[in-house]
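Once you scroll down, you'll see the structures, which are given as structure tokens.
No lab work stands behind these numbers, since they all come straight from the coordinates. The structure displayed is predicted, hence computed values, not measured ones. Cβ atoms are built from the backbone, for glycine too; each structure is taken alone.
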Structure 1
Amino acid sequence: MVERRRKSNKLVLDPGFEAGLIAVDLLRILKSRYNYRKLSTITGLPVSTLTRYFTGKTIPRGSKTKKLLESLLSSVNIPSLIAQKIRVEDGVSDLSQVMLDPNMVKILGAHVINEFAGMRITSILSIDILSIPLAAYLAMKTSRGLKIISHEPLSLNGDSTPIIFVDDEWEFARSYWLVSNEGRRRESILIVASQTPSPAFFNSLINLLAKRKYELGGFFSVLAREDHLRRMELSPGIKKSYILLT
């Protein structure tokens with residue numbers, strides 16, 4: 001069945017309809033682990049309702065949607081799933097098995113939408129290659145703009161803006177590129193990362209966003225380093241969310 005979607009024109013992430021689309025994706029993942037009776041116990045919803053969600057006949061709406069999403073997430077030990085898939089070599093964490101797994105992308109998407117629902121977000125910004133699938137999934141499901149960070153300019157019409165910074169480790173100048181369409185005049189951006197970036201790069205990015213008069217609506221990272229977080233210029237009012245902290 002073709003999924004019927006209503007494009008959201010709201011600037012605030014809708015904890016009803018938008019979260020409902022992502023909750024159904026999570027429900028379909030959990031259906032491979034649990035039967036309908038167990039899912040009914042987890043969510044408090046009758047089997048008949050869950051069946052309609054699963055088959056796409058209807059989408060959860062209204063204030064009950066966030067409760068559904070929270071109940072489904074409570075049955076998933078996300079930190080444990082991620083810890084099992086992370087590979088560490090010479091002190092470097094490889095999250096490719098996490099961030100390139102379609103089901104993990106949907107589970108993380110459910111976590112992010114639950115964390116930031118109700119906040120003013122107009123665009124999703126992926127700041128590393130591994131976070132692009134998650135950012136794209138969130139942008140698609142919530143009808144928000146998508147921005148990415150690239151190691152080279154990807155367009156010639158002014159949509160790629162250089163970010164120049166001094167590398168923390170090697171102390172030489174480097175440049176990345178913010179690739180985006182201009183979008184709305186008053187952008188409020190949710191930054192998505194696989195792991196916390198270099199503070200020097202991140203702070204240069206924040207300065208660029210400020211020059212463009214873009215507001216930072218929130219920051220999410222799957223894996224966060226405490227020493228990086230302390231050096232990143234995130235104002236106290238910015239919501240920060242991460243799953244694992246090292």
Structure 2
Amino acid sequence: MGFRSKNALISFIFIFLCLVFLSISRISGFVLYGTILFMMLVYYFMIYWLFNFDVYPQGFISILLLPTLTLASYLLIYFNFIKELPIIYVVFFTLTFMVMQYYLVLTQNILNLSTFTNVGLSQAALVSNSFYTILGFFLLNLSIFLIPNLHSPFKIVIGVIIFVIFYFIFVIINKIEFVQFIFGVFFYGSVSIIYLVLFLIGYINPLNSLLIVISLAVIFRGLTVIALYSFRKVISVFDFIQIIFESALVAFLVYMSSI
């Protein structure tokens with residue numbers, strides 16, 4: 001069985017079985033989170049097996065962890081939201097995620113191989129990995145905000161931990177200096193404190209949490225651009241305009257979240 005066949009087996013069959021179990025089971029609370037954690041661990045080692053148990057040391061975080069976290073985020077979103085939708089939407093969202101997960105694993109394989117030998121698609125894989133990192137950050141934050149009976153301030157605090165993990169993955173993959181990681185954590189932590197205060201004083205409507213999740217993803221994306229600029233000393237006019245636009249977008253989303 002070749003790599004693509006194994007990848008399809010993991011990305012489609014295993015994820016499908018996980019979703020079926022979550023659909024027919026009546027678990028909740030710590031049992032639910034423990035079950036998802038177990039599924040994450042199984043998936044993590046299945047990807048390790050897919051890579052023939054040959055991953056460079058930092059790859060245990062940067063290569064294997066990203067697809068595992070995206071899987072966990074979708075499982076939570078599925079359990080708390082998607083499974084209650086009409087079947088056509090369930091099928092659409094699930095198939096879309098499976099396909100994206102399949103290509104994410106392909107991307108991670110290219111990045112892993114590029115540490116051992118020259119791979120022609122390594123630059124394209126870096127771009128793809130950045131996209132998946134931002135998407136995964138958004139999905140995991142969304143999955144946390146969809147958890148019922150968890151107060152919004154706690155979700156913001158958990159979001160800081162999520163940022164540290166995803167930003168660390170991004171820094172490792174792109175070989176960015178650690179000082180930039182410290183700056184990113186400090187900046188995001190400062191923004192999170194502002195969000196936390198806005199939640200506590202009642203400025204942000206908890207029903208509009210999706211807008212906050214989007215704004216956090218926009219901030220994360222902006223920090224990745226700044227990190228690449230500080231390391232490579234290159235930034236396009238388009239990137240500069242995007243940073244200005246995204247700053248205005250974040251302010252607008254926060255304002256709209258109060259309505």
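Given a value of 15.6, 44 for Rg and Dmax of the Cα atoms in Å, for residues 85-188 alone, calculated from one of 1, 2, which structure does it belong to?
Values: 1: 15.6, 44; 2: 16.5, 49.
It was calculated from structure 1.
If mean count of other Cβ atoms within 10 Å over residues 53-60 is calculated from each of 1, 2, which structure is the one that comes out at 15.8? Don't jump to the answer; show the numbers that get you there.
On the way: 1: 15.8; 2: 12.9.
Of the structures listed, the value fits 1.
Which structure, out of 1, 2, was Cα extents along the principal axes in Å calculated from, if the result is 56, 51, 29? Mind dumping the intermediate values first?
On the way: 1: 60, 43, 33; 2: 56, 51, 29.
Answer for the origin of the read-out: 2.
Given a computed value of -26000 for helix-only ellipticity at 222 nm (-39500 (n - 2.57) for each DSSP H run of 4 or more, over all residues; to 500), which structure among 1, 2 does it belong to?
Numbers: 1: -12000; 2: -26000.
Only structure 2 yields this read-out.
When you work out distance in nm of label points 7 Å out along Cα→Cβ at positions 149 and 173 for each of the structures 1, 2, which one comes out largest? Can you show the working numbers first?
Numbers: 1: 1.9; 2: 3.5.
Comparing 1, 2 by distance in nm of label points 7 Å out along Cα→Cβ at positions 149 and 173, the maximum is at 2.
Starting from the value 13.5: which structure in 1, 2 was Kirkwood radius over Cα pairs in Å, for residues 37-116 alone calculated from? Please list the in-between numbers first.
Numbers: 1: 14.4; 2: 13.5.
Among 1, 2, the structure yielding 13.5 for Kirkwood radius over Cα pairs in Å, for residues 37-116 alone is 2.
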